[in-house]
Structure P
Amino acid sequence: MLFRNCSGGVVFFDDKILLLKNEKDEWVLPKGVIRNGSLSRDVALSRVKEESGVEAEIISCVGETCYEFFSLTRQRPVCNEITWYLMRALDESCSLNEALGFKDVGFYDMDEALNMITYNQDRSLVGLSYKKYKKIVAQEIMV
């Protein structure tokens, strides 16, 4: 089995979450493989920018997920371990990166997004991240 360390972003703008539709018509979060000694936080920020065109800042780490799949191109199983960062977009503008195989990108209201997200693990991550995000935003307003 091929093991890959990855990182990604759970990116909010106001009460909306950034989602991407990949080449398999799955609604996912931006993420990528950590290579060449790069820092996970740098990879997460660069993948958000590269995949969606969104400039974001990291607020905190929100956890890790892991999933396995069979890679048809590699003809073997792959295990992705992903460190996720809670991020805030600097604005709501996005740009679709078709060269990476994405079909759609945008910020979506939470109720709509939770119904769109393909994988339960991602849906749970987004729900927990949104609670943390709202708490942080509320604390910033009080300061």
Structure Q
Amino acid sequence: MLLRICAGGVVFHKDMVFILKNEKDEWVLPKGKIRTGDLAIETAVNRVREETGLSFKIVSTAGETSYEFYSLSRQKPVCNEIIWFIMEANSLDYNINKDEFKDGGFYSIEDAVEKITYSQDKSLVHLSYKKYLKFKEEDLAVV
């Protein structure tokens, strides 16, 4: 089995989250494979920027997920382990990488969770949003 370590972002703007529709018509979160010598946080930042065109800041870590699938192109099973970061977009301006994705944008948490293809990504969005709100409340309390 091929093991791929990846990193990505759960990007919020107020009460919305950014999701993408890939070439398989799956609604997913932005992510990518960590290249040798790169850190997870660098990969997450670079991939979110490349795939969405968003301007954002990192708020916190979000956790990890993993899934397995059979790769037709590689003719072998693959396990993706993804390290996630919670991010906050500076605005609603985005520019989807149309070479990789068919559609995308900010959706309300409820609409995004309904669209997202994989159950663990749905759970990740819910848990990350709760954590995001907690960080926002703490920021407000400090000001």
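Throughout, read-outs are computed from the coordinates displayed, never taken from laboratory work. Everything quoted here is computed from the prediction, not taken from an experiment. Cβ atoms are built from the backbone, for glycine too; each structure is taken alone.
With distance in nm of label points 7 Å out along Cα→Cβ at positions 85 and 109 as the yardstick, tell me which of P, Q scores highest.
Between P, Q, the highest calculated value is found for P.
Out of P, Q, which one gives 1.0 for distance in nm of label points 7 Å out along Cα→Cβ at positions 29 and 125 as computed from the coordinates? Can you show the working numbers first?
Working: P: 0.4; Q: 1.0.
Corresponding structure: Q.
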